[in-house]
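Q: In the part that follows, the structures are each spelled out as structure tokens.
What follows is calculated from the coordinates using simple rules that are stated; it is not laboratory data. None of these values were measured; they are calculated from a predicted model. Cβ atoms are built from the backbone, for glycine too; each structure is taken alone.
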Structure P
Amino acid sequence: MLIVIGGPTGSGKSEVCCALAKRIGAEIISADSMCVYRHMNIGTSKPLECIKEIKHHLVDVVEPGQVFDAKIFEKMALDAIDKAQKVGKAIIVCGGTYLYLQALLYGIEDTPEPDWSLRNRLYMLAQQKGSQYLHQKLRIVDPIYALKVSPRDTRRIVRALEVFINSGKSFSSFHRWNRPRSEFAGFYLHWSWESLSLRIEERAKSMLNAGLLQELRGLMGMGFESFITSTQAIGYKEFIPYLKGSKSLEECFGEMVRNTKEYAKRQIRWFNRQSWTKIDMERLGVEGAVEEILKSLDIRPSQNH
């Protein structure tokens with residue numbers, strides 16, 4: 001049975017998963033849409049120390065800008081689970097990218113191959129009229145998926161419209177939302193909004209102190225600027241105007257924090273709709289959360305790891 005630990009950004013997922021993996025001798029699958037990219041460590045809060053101790057899958061598997069989506073994640077994650085199970089290893093799925101969790105737990109049917117010409121035309125339309133204009137179109141042809149995706153998430157809106165135009169079927173029709181492919185135990189790390197907001201702000205400050213701007217300069221120097229200006233690259237894209245001299249550091253920092261909090265709210269809405277076991281992180285802390293999960297699962301810690 002899979003153990004799945006989710007929660008919004010800044011909720012402490014990596015810390016809990018790492019501590020739990022050490023206790024039970026498990027491997028970790030990262031369900032984070034940004035941790036798959038190499039060279040992006042600080043802005044994605046990769047658990048680098050934990051990675052040295054615990055085997056991680058789906059971390060640093062592609063270059064920034066390479067095609068990577070929920071379907072690719074699904075296949076790679078299932079392969080990793082199969083290999084781990086063959087050698088008797090437990091698997092902990094750790095992440096907050098709910099589309100990736102949805103793909104792994106419920107599956108995504110094969111969608112039409114990318115149509116780059118159509119996709120580019122849709123991106124141009126988004127630049128001209130705004131992503132909200134495309135989101136309104138999506139609400140007409142696929143109201144179910146439109147509720148799941150932010151009006152500002154141009155990448156996912158474009159893909160959904162592309163699939164509909166080329167297949168005549170809504171993007172949501174390719175997803176099985178209610179029938180998990182196999183048994184799993186889901187745990188949701190919960191904080192009050194006030195506490196989570198403070199954690200997000202403090203983590204953003206820590207990223208700057210750890211060298212986020214230097215990491216961003218390096219990414220731009222490697223030719224990845226067009227990728228890190230995309231909607232998904234929160235924590236990077238906001239500081240490009242500062243590096244180019246058009247905004248102050250304070251302005252860019254404020255925008256990063258706002259965007260991160262908006263994303264966290266979308267994550268919270270998704271997790272609140274799941275019937276997962278809620279873990280009160282403010283009351284329990286990391287070690288208490290691990291004990292609560294072990295108790296819920298009735299798992300005895302491994303002595304051989």
Structure Q
Amino acid sequence: MALELNMLKLRAIFQAEEAGELPPFLGSTIRGVLGHAMRDGVCVKPNLRCHLCELADQCDYTAYFSSAGNIAGSVNPFVLHVPLQNKTTWQRGDLLRFDITVFGRTTTAADFYVNGLLKMAEYGWGAKRLKFTPVQILNAFDKSLVWSNGVMWPENLRPNVTKARGRKTDSVLIRFDAPTRVVVKQKLQEKLTFELIIKAILTRIRLLLHAYEGTLLDWDEAAILAHAREIETVEENWQFIDFKRYSQTRKGKLELPAIRGYARFCGDLTPFTPLLEIGEIVHIGKNTTHGFGNYELYYI
């Protein structure tokens with residue numbers, strides 16, 4: 001099963017300009033600041049919610065950051081990944097790195113994302129409104145420099161066509177270090193079977209390709225999932241995360257219960273490895289634009 005998806009992964013490095021406290025998981029904080037930066041740069045009706053705005057289908061913000069609805073629903077064209085977790089105390093000069101990966105035709109709007117990242121310096125981060133300034137922005141796929149110290153190299157905003165060919169294996173460990181929310185019939189799954197993981201990956205790929213590549217998949221998902229049910233879980237460890245974030249829209253705390261952990265699977269895994277490798281990039285489950293649903297693969 002050969003898979004191809006246009007992607008651009010921007011790696012942003014920021015520096016704290018003052019000491020203070022931030023939440024232990026910064027995905028929601030970063031998304032919130034970046035969203036304000038990108039929306040304020042283009043919005044002509046700031047007091048109107050995007051899905052009610054008659055200009056939404058002409059707006060870069062709704063097209064590239066917060067979909068007000070498209071042919072595949074409200075799936076957004078990017079994911080965040082913040083490797084650093086559980087650091088709550090920040091000192092001036094501390095560095096923060098995070099990645100934003102954009103998909104499909106959205107890669108042609110790379111300069112919109114770069115401008116939003118740079119504009120984040122104008123906003124305070126977290127409840128205490130700490131100041132961070134950009135140090136560098138890089139193209140993480142080809143290791144090229146996009147922006148540093150006020151100098152821009154736009155020619156390095158090249159998308160990458162990710163070709164996941166997979167590998168031969170009969171055992172894989174999948175580790176979810178970020179909060180992960182796979183919900184079935186409005187119920188958070190407290191552990192993930194191999195079938196649930198594959199179903200979540202298929203859903204993400206189908207929605208992204210439909211919305212941002214204009215491609216409809218003709219895979220036999222029923223057969224794929226029937227095969228996935230034959231894969232055995234040989235070890236696992238999951239923890240519940242009582243995650244909450246402040247919602248500016250709702251003016252209060254929003255509960256996003258999640259899990260984190262790992263599972264090792266054995267069986268005829270070779271046909272699934274291309275899917276697993278794409279899933280590593282696109283994330284799975286809900287709230288992927290907050291950095292949720294990221295995992296790493298370890299083959300035996």
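Q: Can you say which of P, Q returns 3.7 when distance in nm of label points 7 Å out along Cα→Cβ at positions 138 and 210 is computed?
A: Only one of P, Q returns 3.7 for distance in nm of label points 7 Å out along Cα→Cβ at positions 138 and 210, namely Q.
Q: Oh, and also: As an exercise: helix-only ellipticity at 222 nm (-39500 (n - 2.57) for each DSSP H run of 4 or more, over all residues; to 500), calculated from one structure in P, Q, equals -6500. Which structure is it?
A: Computing helix-only ellipticity at 222 nm (-39500 (n - 2.57) for each DSSP H run of 4 or more, over all residues; to 500) on every structure in P, Q gives -6500 only for Q.
Q: Follow-up. Given a computed value of 0.60 for FRET efficiency 1/(1 + (r/R0)^6) of positions 98 and 122 (r between Cβ atoms, R0 = 25 Å, to 0.05), which structure among P, Q does it belong to?
A: Of the structures listed, the value fits P.
Q: So log10 I(q)/I(0) by the Debye sum over Cα atoms at q = 0.20, 0.28, 0.29, 0.34 Å⁻¹, for residues 194-233 alone, computed for just one structure, reads -0.71, -0.90, -0.91, -0.98; which one of P, Q is that?
A: Computing log10 I(q)/I(0) by the Debye sum over Cα atoms at q = 0.20, 0.28, 0.29, 0.34 Å⁻¹, for residues 194-233 alone on every structure in P, Q gives -0.71, -0.90, -0.91, -0.98 only for P.
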